[in-house]
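Engineer: Listed below are the structures to be examined.
Since every read-out is calculated from the coordinates, none of them should be taken as a lab result. Since the model is a prediction, treat every value here as computed from it, not as a measurement. Cβ atoms are built from the backbone, for glycine too; each structure is taken alone.
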Structure I
Amino acid sequence: MSEVVLNDSNFAAEVGASKGVFMVDFFATWCGPCKMLGPVVEEIAKEYEGKAKIGKMDVDESHNTAGQFGVQSIPTIVFFKDGKEVDRTIGFQSKDALAAKIDSLM
């Protein structure tokens, strides 16, 4: 299992109740930079399996959660630690930048 598919109904149980680091990619299927970021997020998910959780949330299917976290631009990556937001990035990010952020939170 690599990425966790998140939506409005499972977000609180998956992310809010999680311990440790959880990186969530808020994306849309029609978004060009999101498509570029997808494979990067998949690689991160594989490399950090067992160390950090990685999730993806389609903002078109999960308006409530995206709105709750004030996601206005995509891709937005939100980093959670023990269920609380601790950081976020907006726009395409390199694998190294994302890995460095996760490492700094662990």
Structure II
Amino acid sequence: MSEKTSIYRVDKFVVPKAAREEFLKRVHDTHHVLRRQPGFIRDALLEQIGGPGRFNIVTVAEWESQEAIDAARAAVAKSHAESGFNPQETMARLGIEADIANYKPIGD
């Protein structure tokens, strides 16, 4: 029997200080939607407090499967459309850079 392996969605952002409050409100709104989706396990919203890295905001969401991530992506897109929120436009307007990818645990 194969054991299921979680998939982690890791989004890293360079957020200018002037954009922080608006950006974090949108992140919280989006994660509120994510937390209600099937296959969601847990998340973390992180802010850099030290070190030389350039990404100052990181979000991590753990999912049961890639299918759960795909379904959640559709739910978030629907929520954004219903509220008139365009993430790409907002990030461009606020000068936010993003590095977004899915990860899986490395086995022993």
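Engineer: For percent of Cα pairs over 21 Å apart, which of I, II scores largest?
Structural biologist: Numbers: I: 24; II: 39.
Of structures I, II, the maximum of percent of Cα pairs over 21 Å apart occurs in II.
Engineer: Further question: Matching task: 1.3 is the computed value of distance in nm of label points 7 Å out along Cα→Cβ at positions 4 and 68. Pick the structure from I, II.
Structural biologist: Label of the originating structure: I.
Engineer: Which one of I, II has distance in nm of label points 7 Å out along Cα→Cβ at positions 12 and 44, as calculated from the coordinates, equal to 2.6?
Structural biologist: For distance in nm of label points 7 Å out along Cα→Cβ at positions 12 and 44, the value 2.6 is produced by structure I.
Engineer: Also, I was wondering about something else. For relative contact order in percent (Cα under 8 Å, 6 or more apart), which of the structures I, II scores highest?
Structural biologist: Details: I: 39; II: 46.
Going through I, II one by one, relative contact order in percent (Cα under 8 Å, 6 or more apart) peaks for structure II.
Engineer: Name the one structure among I, II that helix-only ellipticity at 222 nm (-39500 (n - 2.57) for each DSSP H run of 4 or more, over all residues; to 500) of -9500 was derived from.
Structural biologist: I
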